[in-house]
Structure P
Amino acid sequence: MIDFETIANRLGFESEDLLMLFSMFKDSAKESISALKIAIENGNFEEIKSQAHSIKGSASNLMLEDIERLAQTMDESAKNQEPIDYLDITEKIDQKLKELDSILA
């Protein structure tokens, strides 16, 4: 479970502002998930790395450690063109985003 109040205090935001940032992150990350799926299908490691890096940075800024770790794994693996299950990791990130969506609702 995400403790919005603790994160808001640590980041110096009002709770309402933090909720808006989380919502914006969720929308942006969903777009990145779509781009990731296309990049994975095309074997485009540079695009996988770029999209994963974007998700990783935003998740880190919002203290969403689970999403950050998943995206970091994908980012580093794509950088080295390692043969991992990128789609599985993408689906795990997507699931975390759905959990965030239900919390925000």
Structure Q
Amino acid sequence: MQRGDLVVVALQGDHGKPRPALVVQSDLFTPLSTVTVLPLTSQHIDGPARVTITPSTTNGLQAASQIMVHRPQTITRSKVSRVIGHVDEDTMLAVSRALAVFLGLG
């Protein structure tokens, strides 16, 4: 599991419903028992805290989705059921920029 991977997780507060999530944690922290992810949703809302991503053979998504930058969660790696794909560099750059704004780093 690496930064930029799309994984399937069941996050707290989502009624245990499995959903895709984007790994945003630096690969330098791979030895940790936890990983930080951003959940995806198929409910589209315009705003700076969302990054839209369309399905591709590389990312493994079934439907157009949005990465919810405003909902970072750190979970135990055991909550990740599988890796389904990887986002492209442009998407990862958009997410990194949106995260910087959301966290007040830029």
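Where a number appears in this text, it was derived from the coordinates with a stated rule and is not lab data. The structure presented is a predicted model; accordingly, all values stated were derived computationally and were not measured. Cβ atoms are built from the backbone, for glycine too; each structure is taken alone.
I have 18, 17, 14 for semi-axes √(5λ) of the Cα gyration tensor in Å, calculated from one of the structures P, Q. Which structure is it? The correct label is Q. Quick check on the output: 27 is relative contact order in percent (Cα under 8 Å, 6 or more apart), derived from one of P, Q. Which one produced it? It traces back to P.
From P, Q, which structure was mean count of other Cβ atoms within 10 Å over residues 50-57 = 14.8 calculated on? This figure was derived from Q. Can you say which of P, Q returns 16.1 when mean count of other Cβ atoms within 10 Å over residues 18-25 is computed? Of the structures listed, the value fits P. Here helix-only ellipticity at 222 nm (-39500 (n - 2.57) for each DSSP H run of 4 or more, over all residues; to 500) has been calculated and equals -28000, so which of P, Q was it run on? Working through the options, I get structure P.
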